[in-house]
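Every number here is computed from the coordinates shown, using simple stated rules; none is lab data. Predicted model only: the values in this text are computed from it and were never measured. Cβ atoms are built from the backbone, for glycine too; each structure is taken alone.
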Structure P
């Protein structure tokens, strides 16, 4: 997967989407295909970049209407050509804002939720059909395999959408995760839309989740990220996002992580802030007034559900989970609503899109209602329902929630510290927490960023580096494994609980280890008159923070240049600059490197020398780097700044023709005798072709490039750590 440097969902950008249909009756055809997954072909221009033969269809349930000009779209750039993308995006989801006079509900909701859990990004797009403006849309990131890979590590992980084949309301169970349809995985197929490829494993994983949630609840944390579920429920109930698991048990995703635990993902928030009031899945299953949603009980499903809601009832029946749930509600209120940040953000969004809303002649509400709905209820005339003013709703909602038991008084965490500051491998670390009004404190920690947090109770007994017994200072000793220890704390009393940091476990504290020898190496250096640089390589599978490590060109001055708070990503690179290079960077060091010869030393936080590289007379045109990359001997090579070191290229052994091309290209390969990778990407770094070839003795490959737009591309071939790149022109 190639992720572009630029963000297609930058909230400060309005995208331009121009759709060119070949059929004059395209809207009739799309209407007729609404209940199928079929698409029609069209061409699309995205911010001026043209894409031929992409797939398109209408989307949505309540947002679609056969009599509406402004329906929602799904656009599939890779419909015919695998990997075709724009800025890393293959599927574009455009929502028509039909249930939101303010035009900000969906964008604002994703913005708030993103502080607490992985969610889709979202911004706006002006959409045209055959160069006629349809209107302003919400442009929302798809929850697909790329999303799964980005947040959960592997695109092959099981994930499903909470959406049944046949949606039923108000009494239907839909995707409620209840153990009510049978005792086998196949009994639940039609209630959960599997998105991952492995059908058997995916269905079995879903069934195991359902069975554990309902029949083996004591093991629930082995298969479900309960904390993430609590954040989802806290968000949905606070923002009155009822068209979710709450009302009809749909409109959510579940994705399995590398630890085999499902994680919920919020979805379809265009009717948040009380826009949807058809049901709450509980006592108000026939519908709710605006007054009713202001005081909607976040524990209502403990008492009554119109159909089972085990993801609410079973989890919130646990006293500890109840306190965590309330703590998350309290945090979202504190960080977004008590300080009016949400309404200020909403104003900024409305100011940003104001002229685009005014131009939208197909919007479902008036320009006056667009502005008024930020504070006041609008609608209630003709066929329009009432839409609560966002500010008036949330003022009343926050006041009600703040009155609930458990909101106050919460314990206070005054101070957290640990010793030693930079532990070595196998050394014990003492964590100490000072609290007020807490009778129990728990440390949740992990020694790998991909692991599950394990929880241990801390002690206030005077025997765990916690000072005196009963003084409100809790302590615990844990062993360093040589990696960064990530941790958070929660303190509780009989009625309430508080996290530190409050966004745990999305945010956490870190105990940085002293960097071990071999974990970070000097991988490549380049010394010139204008810009001199040193490339460091993280050889491990964990991110490493270099804070207070140092680098020196003299063995006698171990503190010549000290690293600021800087992280080098796992299996990645970090470049620092020397000789007062003309680079504006906080990694532009005071190190002086001689062109003739020298020695570079790397010291960890305890002053131990963990890397020393001697070099001789340097080359004016080549760098001096390790080969094989990361651990080999130093040799002269073509510079590969912040990339894997490669030997001399196959440049002279590759013949590319025709060039320019329009339909096909032929690539002749000489002196290649093993498997190789071929990529074609544009000048923005977006990959349009990527294929691994098994070597079979043939010296010619033929590649279809007819789908590429006119422009400049790069053909790249990698074989045995050797690289060749050639310009390719499409005309």
Structure Q
């Protein structure tokens, strides 16, 4: 028993990240006590105790750190600095403790010098420890990096340089680099990648490539890469990485030189499309507090996208806006691509020369006149200009026709005439001069579908659904299956549902094209479950709220980690539902989740038994659901009905069948698959067939 306990203990060297923080805090604490001791001698005893603990902790940190450094994956200059500075810190603390205990005047001075040295050394040691775990630029980062596909021109650069290496740098290199080779693997360059790691080459071994196999493992698997808690690869990134590997993992081939598969064509088209923000690569990085500094000037600011040093700024309806504020804002002028000055007193357009990358300028409601417009400097990227309800006339449009990149100008509620617009159109035929906001200018628009608002799609007595839209005067039309009739009602009116049904809804309005149809499934639990019991425990940490999760009418979301899903790996599971009273049961409805990239699939079937006493059960029915034979990206939720011959029962035993293994088309074929379930409802009507 003792040996079993000892073998279960972790390797002491792996406790180094835990142990090392204790002496760091204690060394700094001794420094604080030392300052206080000179003011109040009463702290002397505390200094002695803290000094002893700090010296002991420093020694333990050195021993555990030395052992950890011998493991594969650690090395490099940063490790050497971290190791020897840590040892120096421990020596300084041990010497300081010895000098303190001597208690002489000379030893007191030696102790203070060694303590000061240890305080400096612990900071330097920690810095190099941070370099090992987070990278050399973690404390003082350089310019913000660009995402994959933004750093290089993929039409000219190799796909490896332009996409694969930036992707690995962003998501993998923090643990796989020269100074920290986890698993003996370095992903910081093509030559290092080719060398592989302790598990061998990353591709080309006659089976599924190792790199893809690790990526396709379930997130909770210890071998999954990147590990749980780290930034994960997106579906698009996985598809492109797989395509590159299967195309031969060429270091010099461009995307155009590799044959695109149907799976990656949409992603490649997106990557190879001209990048309208390529000019941003030459801009300096924005400071982390840039938005806060701009807001302190009285503006609102937002960054266009993470890693992109571009801003949209607004001062809309600021009646006190002045030239001094805009002059201060010009410190970020080249970063600003959108500027909203609507309903302000602004009219000094000449000052916009300090914002050379403006794409969208909103001046509606300002006192801008033709004379002001004549002072608008050339803005080569300006594509949209809103002059709604300004003092512009036909005369002012001639100045706008000289803007090289202009695409659309909004002129509603101005003195511009149809004749003036025609003249401007002749001068600048590529510009859309929008004088009339009527939709006839743009053709017949298509409505967006209505939004269904409801407290829950699972209910016991009734559910209330409200269909809403932002468009005034529209009406929502609904169909409740199996009824085929449609009925229309004003947007915002409620619909009361008393039975399980599938609701189809769309939006319509005269002069508009009807919206697409949306579908929502509502499920009524006709019988109340007194309690549920799980006969099989969920796998790992996916226990949600236990058996109660099957009957609490709280619907799980698209994310299997949201705490509402019961998860089972490579096994069926059985539950017993005890009803409040004996009831005639027709249907059981199961709510399940699918996410093939995480090895999660819909159940393959179910078996049902009924009982009046909870002891003797009679089989009531069995159903099988067809398996997916194609890959489906992302998460999907579904309802599955188990229809049985009407039977009177007080207890229902439900066995949910798992596919058990991943299908042959799956990258992790043959691996243990998961099922995730969050509701099992007992219905007393015939229910509806799942979509």
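Taking Rg/Rh (Cα atoms, Kirkwood Rh) as the criterion, the top-ranked structure out of P, Q is Q, with the highest value. Computing FRET efficiency 1/(1 + (r/R0)^6) of positions 34 and 226 (r between Cβ atoms, R0 = 35 Å, to 0.05) across structures P, Q gives 0.20 for structure Q. Identify the structure, out of P, Q, from whose coordinates Cα extents along the principal axes in Å, for residues 18-129 alone was calculated to give 42, 34, 25. Structure of origin is P. A value of -8000 was computed for helix-only ellipticity at 222 nm (-39500 (n - 2.57) for each DSSP H run of 4 or more, over all residues; to 500); which of P, Q is the source structure? For helix-only ellipticity at 222 nm (-39500 (n - 2.57) for each DSSP H run of 4 or more, over all residues; to 500), the value -8000 is produced by structure Q. When volume of the Cα convex hull per residue in Å³, for residues 154-457 alone is calculated, the result is 184; to which of the structures P, Q does this value belong? Matching structure: P.
Once mean count of other Cβ atoms within 10 Å over residues 50-57 is computed for every structure in P, Q, the highest value turns out to be that of Q. Once FRET efficiency 1/(1 + (r/R0)^6) of positions 98 and 378 (r between Cβ atoms, R0 = 41 Å, to 0.05) is evaluated on every structure in P, Q, the highest one turns out to be P.
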